[in-house]
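Colleague: Pasting the structures here.
What follows draws every value from the coordinates through simple rules; no lab data is involved. Keep in mind the model is a prediction, meaning the values are calculated, not measured. Cβ atoms are built from the backbone, for glycine too; each structure is taken alone.
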Structure 1
Amino acid sequence: MRPLHVAVVGGGVSGLAAAHRLRCLLGPTALITVIEQADRLGGKLRTVELAGHAYDVGTEAFLVRRPEAAELILELGLAGSVVHPTAAAASIRAGGAVRAIPPHTFMGVPASAEAVRPVLTTEGFHRVQAEPSLPPIRLDGKDVAVGTLLHERFGPEVGARLVGPLLGGVYAGSPKSLGLRATMPQLAAALDSGVGSLLAAAATTTPVPPQARAKRAPVFGTLSGGLSALTDRLAEASAAEIRLGLPVRALIWRDVGWRLEIGSASAPEYLDVDGIVLAVPAPSSRKLLGDVAPAAAKRYAEIDVASMAVVAMAFPPGTPLPERSGVLLAEGERYADSTPFTAKAFTFSSRKWAHLDDGPLLVRGSVGRFGQTALLQRSDADLVKVVRADLAELTGITAAPIDTAVTRWGGGLPQYGVGHLDLVSGIEQAVAELPGVAVAGASLHGVGVPACIATADSAAARVAAHVLGRLRR
């Protein structure tokens, strides 16, 4: 008998985690092929060398409170490299001032009016304070845009000054279009349970801030050598054949399994396999499923994507850097002379991560919200220039960087719009009808590393069950 052969389309963390799990489930004799269109593995996990430091220019951390990433890191023998942020606080530039992010909030949604008083005007504070007296919220199982709900309950300021910058940092999107159920499921669940106030719903999902001297459990973690160490180890542990620089052009069902058409249109290659994990962004999934699962392809087409760029900069040792982990910028913020800011966020990495606070001062600026395509068409040199100007306006830093790196993420950030969970349910139901095919990735159940790993594990389990079942028959 020939060995089982499974293909994984996509070499990001979702695809590589799926390849690793397939190896665990199918054993050492199975053939696993990972096909990645780019010339490198890792997807949005990318570590570069910046002024002699390993530095992440894509995803920089994983959520510790979800277990999938931490457990996988332990399984792969990387737990000794896990580090957590320092106590430096994050901040928001809103209403023309920089203030600490209020602690008693859920993704910026206040759990008490007093928590957000410093960030709001007097009128905005009174709107939040009066929210529980409004008629109770009744979702009746429906989804709603985050921005719509915030504006109805709190007025314009909470969305613009708090929730917008936080959601923009995660999704590169706006509360006006992002759906509540996919981006804030805990809040939606509280409202579904009968909590009629948005303030009260946030209070039920937000822990009471600990006492000043109490030790706080870490929320985020990363790897001291950069998160590319995770994808590198996954590739090694999977013992997969890695095919880089090759697009997958089509999936073709044959009675004995699947055939993948890969490479150029003029001289394609064909790969025959027993099962497939698709771990690629929504536009690629739509194209590949168009002929074999049109219902899934139609739903993937409804998932918008955003692009962004990361401008990484290393400044000379001793450059004064604020004692904050970074700053998020509300949309529409301007300089003192009314010049609009270009960046949407800065991470002061040498303050946020103790292992990077040695030598040059490392800072990264993030550029690009959903719909800002023209902004990202600027040259690398121009992006560095405008991001440096933003940093100078925010912090007074005018020193020239000793090293820079610009990394562009085109179409890599899925937008979880209103009704996103219904779209995903439809996708998964349609793909389930394809023998030996499953989907994974950030377009489905969350954009963070743990959520991507969860989809990878689920997809690998489905494909493994199919191919092993065929073997037994």
Structure 2
Amino acid sequence: MPHHPPLRRTKAVAAASGVLALAGLGLNPPAHAVSYGTPTIGLSASYLSGAVGATGDPVVTVTVGQSGADASALTVAASASSTSSVAGTGDVQVTGTGAARQLSVTAHGRGYTDLTLKVTGLGGKSATKTLHYAASAAVQGAADTRYLTGSSDASAAVDVGGGYAVVADDESNTLRLYDRSASGAPVRSWDFSSALGVSKEIDIEGAARVGDTIYWTGSLGNNKDGAYKADRNTVFTTTVTGSGAATRLTLGGSYKKLRDGLVAWDHANGDRFGFAAATADGQAPKQIDGFNVEGLEFAPGSTSTAYIGFRAPLAPPVDGGKALIVPVTNFDKVLASGAKPVFGAAIQLDLGGLSIRDIRKNAADQYLIVAGSWAADDNSDPYAVYSWDGVAQHAPVKRADLPTSDPGGWEAVVDVPDLNQAGAKAQFITDDGSADLYGDGTEAKDLLHPEWKKSRATWFTVTG
């Protein structure tokens, strides 16, 4: 009986013979067809804010991939814009060739646009993602301006080295760490509300650093409707570890009776500054005779005496009145152990009828004062920068006017350069909470997406 090989072996031999036959003819056998999956595209943020004429605007990381293909074979570009007058497809730049690309947008007009981003892969397959983009108007000093996003109500700032600063917000109790040289979101943030036992905003308005301790103060005043809010009386400290992008904050001590102490001190001295009347129920804080703290810094050469700088009242409370500082001579002990505050003689400074919006000094005891109106008009009244030596009997010197044609009120100076050096610059930050940044009538503090909220940080020359 003839022997027949198994069917599987017969097919294998035939296939091998076919391959040898093709090879003998100089032909390659057909390759197995590659199957490509649908590309994927992801954005590090779905919302992005820029500004007309800005440099260093925030960027978005675009992550792409496709099964069966190397990421370098994929292309990414904007394929549509809902409002090209704000930014068109040609205004979207994508750099990089790997799985992670960097996307930036050049704004041409104020407003909003939805940008469709398309990744095209192999096999003719593609996918899209939408970036919701908002652009604010051009500002003076655009080349020296950066935008701190995630919050619009910057109110105090402290340098922590390495080009970074911790910035407070008067609409929340969150402290945020920012890269001072770049626009964008905070690197890190801390909210100490629970640990401080507060449920409402502290209305943080002033800060000062001594060594590794940062002191923070609320406004101490009533709210805008004249209602007493206990959480606004909070003064607290944070301890700094590390520096720059590696900065960490931990909560230190707190004190909630400084307002009471100031009112009692003023009453014991004949109600000279009207603190009792200004803190009464129904009294708004931002009046010429109101009660509102916005500045905090330590006296020259001291780690214990703090200067409490007032936005209101003026002294006396009339047009052309002087700015008021009340020293607390044992401020370190007040925060460390709850000691009763001891007050020194009041200091009155001639700031051209303006009051204190921030005060900051350097290691050489050179001070800069941000001077602005006691009124709640943001940028409709004058702002100026004064230098001072911290000595009560010495007059401050006006250094520069700050521009008021752009949105936001000047609220903070980050640090003080050597004021003896010609051309020295300092970085100032605005509170943009009441500003209509994008032309739709919405105040920045009420925007739904934190990526669209922002404050402006600009470097200005403060020496001749």
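Colleague: Figure out for me which of the structures 1, 2 the number 22.6 belongs to, where mean count of other Cβ atoms within 10 Å over residues 226-233 was derived from the coordinates.
Modeller: Working: 1: 22.6; 2: 16.9.
The read-out comes from structure 1.
Colleague: One of 1, 2 was used to compute mean count of other Cβ atoms within 10 Å over residues 194-201, and the result was 14.1. Which label is that? Numbers along the way, then the final one.
Modeller: Details: 1: 18.8; 2: 14.1.
Working through the options, I get structure 2.
Colleague: Assuming 1.2 is distance in nm of label points 7 Å out along Cα→Cβ at positions 282 and 306 as calculated from a single structure, say which of 1, 2 it is. Show your work: numbers first, answer last.
Modeller: Numbers: 1: 1.2; 2: 3.3.
It was calculated from structure 1.
Colleague: Figure out for me which of the structures 1, 2 the number 129, 48, 46 belongs to, where Cα extents along the principal axes in Å was derived from the coordinates.
Modeller: Values: 1: 73, 56, 44; 2: 129, 48, 46.
That value comes from structure 2.
Colleague: A value of -9500 was computed for helix-only ellipticity at 222 nm (-39500 (n - 2.57) for each DSSP H run of 4 or more, over all residues; to 500); which of 1, 2 is the source structure? Intermediate results must be reported in sequence, preceding the final value.
Modeller: Working: 1: -9500; 2: -2500.
Here the read-out was taken from 1.
Colleague: When you work out distance in nm of label points 7 Å out along Cα→Cβ at positions 138 and 354 for each of the structures 1, 2, which one comes out largest? Spell out each step's value before the answer.
Modeller: Values: 1: 5.3; 2: 2.5.
Structure 1 gives the largest value of distance in nm of label points 7 Å out along Cα→Cβ at positions 138 and 354 among 1, 2.
Colleague: Can you say which of 1, 2 returns 24 when relative contact order in percent (Cα under 8 Å, 6 or more apart) is computed?
Modeller: Details: 1: 24; 2: 12.
So the calculation was done on 1.
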